[in-house]
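Novice: The data blocks that follow each hold one structure.
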Structure P
Amino acid sequence: MELTIAYPEVVDSLILVAPGLTGYEYRDRETLEKDMILEKLIAKDRREEVADMLVDIWVVGLKRRREMVASDARALVHRMILDNYDAVVDKYPEAAPTFDLVTRLSEIHAPTLVMIGDSDLPDMLAVSQLVTEKVPGAKRQVIHNAAHLPNLEHDILFNQIMIEFLM
């Protein structure tokens, strides 16, 4: 989104999957509590527990139980987190944009698709709705029975939606 606002001439279409939004104030108490626990686990370098918790947040989501999500998806994300641990725990955080993204969403004029799993975190669902409302002509596609990684859980459906949007 930042790139699209800063350099609109280089973006023909924009597909956002469970987008975060710099400047959005996250409010969901359960998610904020999990973030505090994660920070403590990260500070103690308890990698396995961090990976387990992130799998629960990203793959399982708050609405589902672990057994409702394919074990191979959980195992894949767990392994990816551990393989990329330093980046996942934000030891190298990205720089904040030099402008307020929330107030400038209306400047995005590229065709925009926002995709989100219906079992994602409440704040992520709210961000996806806000982006859809603020970006002129944006479309929102909710993928059922998916959390933060709908492309992993429903790859064929995800690809079909993307192809239809891009055509």
Structure Q
Amino acid sequence: MVPDLILTDVMMPVMDGLEAMRKMRRLDLLKAIPIIAVSASVGTDDQAKSLEAGASAFLSKPVNQEHLFREIGRLLELSWIYQQDIGGDMDEPIVAPPAAELLRLYDVAKTGNMGTIRELANDLAAGNAKFGAFAARLRELADAYDSKALLAFVGSHVEGKRGVAA
């Protein structure tokens, strides 16, 4: 089975990504397969080395989902169709849960555990319908693995509840 696209880290144990890409490019089955190299190193020299080794594109860490999808679409000649309705009534006001629940959400958001965030969002929505829009936004951000926006969203509501008894 031949992949449609290869995503590789430049820094890996045993064999680094540059050597792995060079080896892949020597294989007839993989010569034309697009490769996206990913690295925490963002220098132009690192990007140039990756492209020279056989990468079709280079992304820096942390990988931005939008940039990754853009590169995948470009390399595979895909047009993405994005869901317009993310669920819930967009006119529905966002009502934040009590401070204690917000602080728990914030602590989990800091760990980046998106599965637990989704579970907590589901529990919130099931426990009280007035938290539906808040829970929908949590799920949306967790599904997008957008930890920065998730922390900002929950954090903004935590700030609004400072000094409120849980």
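Since every read-out is calculated from the coordinates, none of them should be taken as a lab result. Just so you know, these numbers come straight off a predicted model, no measurement behind them. Cβ atoms are built from the backbone, for glycine too; each structure is taken alone.
Novice: One of P, Q was used to compute semi-axes √(5λ) of the Cα gyration tensor in Å, and the result was 41, 18, 12. Which label is that?
Specialist: It traces back to Q.
Novice: Comparing structures P, Q by distance in nm of label points 7 Å out along Cα→Cβ at positions 14 and 78, which one has the largest value?
Specialist: Going through P, Q one by one, distance in nm of label points 7 Å out along Cα→Cβ at positions 14 and 78 peaks for structure P.
Novice: Using the calculated result -13000 for helix-only ellipticity at 222 nm (-39500 (n - 2.57) for each DSSP H run of 4 or more, over all residues; to 500), pick out the matching structure from P, Q.
Specialist: Among P, Q, the structure yielding -13000 for helix-only ellipticity at 222 nm (-39500 (n - 2.57) for each DSSP H run of 4 or more, over all residues; to 500) is P.
Novice: Where is relative contact order in percent (Cα under 8 Å, 6 or more apart) largest, in which of P, Q?
Specialist: Comparing P, Q, the top value of relative contact order in percent (Cα under 8 Å, 6 or more apart) belongs to P.
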